[in-house]
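Read through the structures below before going on.
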Structure P
Amino acid sequence: MSVLINKQFVAGAVAARKSLTELIKPEPTFEGLLRLETDPRGESYDEALAARVADPLWLLARQWQFREFDGEDAGSPLAVHYRLQGTPLLGWAAGAAPGDDAFTALGGAPLEPLVEAEAVLTDPQGHARANAEAGQMLVRLLDDAGVDASPVRSAFPGVAAPPADMLSDPAGTLWHLVLAGRSIDAQALATACAPLRVDGALPALPAPLLAAGLLADALPALNEWLRWMDDFIFEPAGGAPNAAWNPARQEYAFELAAGRGAAERLRLDADEYVDGRIDAHDFDLRDANRTLMPGQAGTLDDAADRESFPTPVQYPGMPASRYWEFEDAAVNFARLDAASMDMVRMMVAEYALVHGNDWFMVPARVRAGGLYRVAALRVTDSFGRVTDVQPVAAVDGADWRLHGLTRTDAAAIDSGWLFIPPPLSDTLEGNPLEEVAFARDEMANLAWAIEKRVQGTSGEPLDRSLEDQRYAIRQQPSVAGSDARVLYRLMTPVASHWLPLLPVRRQGDLGLDIQLERGGMKRFYRRDDAARAQDPAYAAFLTRLDDTAALPGSFVEKLASTDPDIAIYAFHPRGRVLRNNLALPVNEDGLRIEEEELARSGFIVERRFQYARSADGRAWLWVGRRKRVGKGEAASGLAFDLRVVAGSR
């Protein structure tokens, strides 16, 4: 059956139902469960901040358990009056135990450049690119003055020597091509001008520039460049080697001299400085003779008492002083694990958890570059009492304290003196110019010095592992007329930049003290006509070795051989870290490292450009070294008496 419905009729019925519902307005009905929600928007925070509790007695008991009701007969410090004594620094000297006559004045330079700086431009094999950049600065100044720089280029041409093998040193090859005929030898020009300068100024042009046709109107720009050149790179005068570097320990060693008046002299010893930031913990203190930089040294003592307000010492993870306060969750001293004999860790934990709120700090502004101690200290507390605070006396027989400089002359701790070194901004470090890793190899029962990077001919670093591919070749054993399936190999080859450190007895010592002496790996190659004719690449390789060994000061040395068909070569270090005396040829220079310096983790030594600013705003640029912990043991793959399958490598 079908039903027909009119749409107009349905629409009218719905409208009539709506109007009837509005007239009746029945009571609303709800089905199901209801949910009550609070309104977070209020007009006042009084009720929330009141923190009402349902059981006040429980809260009082908890406060009693946390000892908040314990009364202590100790007031809080409100004011501090104190007076400081200061001892200025007089000079410094390089080495572990320098004589009194070796000390020189600081001269306003920060300690880090004084101790670390090495020869760069004054070194014949220094940094050709930096030398060319200094010459480019002169070109800019001459251009600003409207003077042609061509006569300077012709009188002092700057070049970067071509590498012995251009594929081993791509950066040196590129800079050799770029700088040829386009750069100025800045160091040679500065050296020619040095004897002519009067009070730092150049009165006339040097003879080579006059002969090249440079006009006198270039003199102001040249003087400005010489002043800039004086501050360009900080390095030892005359290109002298760095006397503070101790090759036997791969660390810096130096001393500072301090004094009060004309009678008192002190020495601050730093025998193991490695991290690039000189601080108070690097030094030990001992008395010195009056002959150490004699004269009136003066003092940095306060003329009157200082007044300050103490502030509580605060640190992350410090226990809160009230029950309802929450500590910083980033540090949790309660989770420190300490063994029964780990006294230092337990002392730190006890200080942090128990006595942290007993310490107050009083800031004191002093002049950097001196030793300071508190001569008098009076504290006024909240009860109005004035207490004269005395320094903590050293316990008889104790040779260690948490704070203070070690007195090496009396085997005691001098907690009075605090050393404030001259300030230096955060140092910017360049990419490593040289990187050497010192590691132990348990499988080969040797220690190794691995030259990863060294300076190339342009001064830019070259990768020695890439270079080793050009100076190493694996000879294929050929046994003509034999069906042998197994061959004998005497020794596996080691990369040329892996230099062995051989254990030797200390010179002049018949005991058990051991040092690690830098050695070298010999390589033996066939050089008969048959071997050369069989492989042209092998013949070219031998020629490259001979050409490199013939260069003066080369790291490849050709040794004498009793067999004319066998060539023997030795590979020496290319960089400066593994050298003891740069004045000697590399094959005559020896290096011994103290055996205890090379732990199982090893260490890495790097040479880098360093850039920082001192407190007076002056910029300092120098080349220094850093020593950091290594990455553990190494595997050279050295093995002897091997069984080799014929046809394999």
Structure Q
Amino acid sequence: MSDFPRWKYWLVGIVMVLGLLYASPNAFRPQPAVQIVANREAKVDATLQKQVAADLDKARIPYQDISIEKDRMLVRFANTEVQLQGSDTLRVALGDDYTVALNLATTVPQWLQSIGARAMPLGLDLQGGVHFLMAVDQDAVLQKQQQRYLDDIRSILRQKQIPYDVVSLSGDGVQAVFKTSADRDKGLDAVSTDNTDLNITTDRTPGGGYALHAAIKPDVLDKLAQTTITQNVTTLRNRVNALGVSEPLIQQQGQTRIVVELPGVQDTAEAKRVLGATATLEYHADDPNVDPQEAARTGNVPPDDRLYYDKNGQPVVLKKRVIVSGDELVDASQGYDQQTGLPDVNVTLNSTGARKMLDFTTQNVGKRMGVVYIERTPVVKIVDGKEVHSSKTTETVLNNAVIQGVFGKKFQTTGLTQQEAQTLSLMLRSGSLAAPMDIVQQSVIGPSLGQDNIRKGERAVILGLVLVLIAAAVYYRLFGLVADIALVFNLLILVAIMSAIGVTLTMPGIAGIVLTLGMSIDANVLICERIREELRNGSTPLASIRAGYEKAWHVILDANVTHLLAALGLITVGSGAIKGFGVTLFIGISTSLFTSVTMTHAITALIHGRRKKLKTLWV
């Protein structure tokens, strides 16, 4: 035993210390809190902090702390009862300028957080939270794609100088009408060359014109629908992460739906604000031939135009055709205009958007271009005692400025307040939704149910651990106690790793921990039985210990590799609870290989290594 490497002692010691250190944040329970986030035009600052304190003092609601973290304010309370009272009071006092939501604030000491130690995030079933089922509006996807093809066909016909009467949406496609069959045939050749995704047919119109009808191919529509929902999943995940909701679950369900789970959020209104805080920009050409005031007064707007309003309520008439939309933005960051010093958003387009913007600005220097800010917010109304889900779309013209020069890939959007620039850059940087979505189902899991699940999970882990510890100590005596120490540290190291890498703990995850505890003792059973066998064969105690670890290692490795492969299969193929179980199992088996073999070997070497005349073993 004296030949046990010294570096392994150091390795075991370091792992034990790190395990204790990074598992310790889980002993600090999260504290009930109220989160305050500013809506447009409002600010989270010291003035708001004083106002919140005054409102709570006036209502005689005790609070423990009010702090500002990044762009939100957290008000901490002693218990959930006071938290609910404080939330109701602040909602009334702050009004629509701020969103007030229930949350759980971390109580982990700052020095632990500074080294990356944090409490393990809890899943929806343990922490409580909100669950949404969202449906993607596939009709909007089709309409948006049809509008693009309409614009493309018009552009192609104009570039090829092919005369036409009208190009318009018709049914499930785009229809172009020509005066002569020769023009139609030219149009057919031009459109079919550049648009292989379209089924193009020809016929005659009731008025005697020659029509060309272009419909999107079914396989292209199916691919577009899948791409749309995949992009929306990614966009929602990016936006929720950027807005500070920890450990969300966002995944596709079926062909047109997305499941969203936000652990820790107890207010559905707040959750809807997070999900509904989706904004994008659209760039439209200004129509100089229409008087906006007259159009707003009479309601007479040309068919290719649309009436908008700016932030001051002034009418603006812009072309319906979108020059560049939000899904063609690559990056957006808040900055300040070098000439005026006012806030702006620096926008970067992809290659397609850059080409469109370059072509438009090249031909329209000196003319105006409008920037439309589009914000979509879910709305729930009670009709005949039932919830009716809909959405509210707000479209505001941020500015309608003169194009001073040619630009393409990079440019600035001005006319914003600092808060608007900050919010808009966040939304654009997180991505644009490829299609609108509506909430079709929602549910809330209360914190009391989550706490009950936590208590049951803790009991299961403690009961399983105690039974294994007692059985090992009784049957294998001193070696059993060594195995018990390794088993406890296996649990600590498992929790530490899951906490450090941010694995969300759920009820299936707790089941994986309990299973890991039972499986990890198997390695020590193999080692102890091998040592007993060596003693029965007449080997000395020290030689039996050495042989026991060496000869049992291959069996232990073979057994655990099969379990690791099974856990890896659950992680790769499974999703949700099954994947969580697989992750916990994989980490637990990996840590048990270290603690059951290397750690017990190190402790046994410390006990028996210097005893050269060891005569008996308690095994």
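Just so you know, all these numbers are worked out from the coordinates, no wet-lab data involved. In this text, all values refer to a predicted model and were calculated from it rather than measured experimentally.
Quick check on the output: 30, 20, 11 is semi-axes √(5λ) of the Cα gyration tensor in Å, for residues 336-391 alone, derived from one of P, Q. Which one produced it?
The read-out was computed on structure P.
Quick check: 65 is what I get for percent of Cα pairs over 26 Å apart, for residues 112-343 alone, calculated from one of P, Q. Which structure matches? Kindly include the intermediate steps, with their values, before the conclusion.
Working: P: 65; Q: 59.
Working through the options, I get structure P.
For semi-axes √(5λ) of the Cα gyration tensor in Å, the calculated result is 63, 46, 35, so let me know which of P, Q that is.
On the way: P: 63, 46, 35; Q: 62, 32, 21.
The read-out comes from structure P.
Looking at structures P, Q, which one was helix-only ellipticity at 222 nm (-39500 (n - 2.57) for each DSSP H run of 4 or more, over all residues; to 500) calculated from, given that it came out as -16500?
Numbers: P: -6000; Q: -16500.
Checking each candidate, the match is Q.
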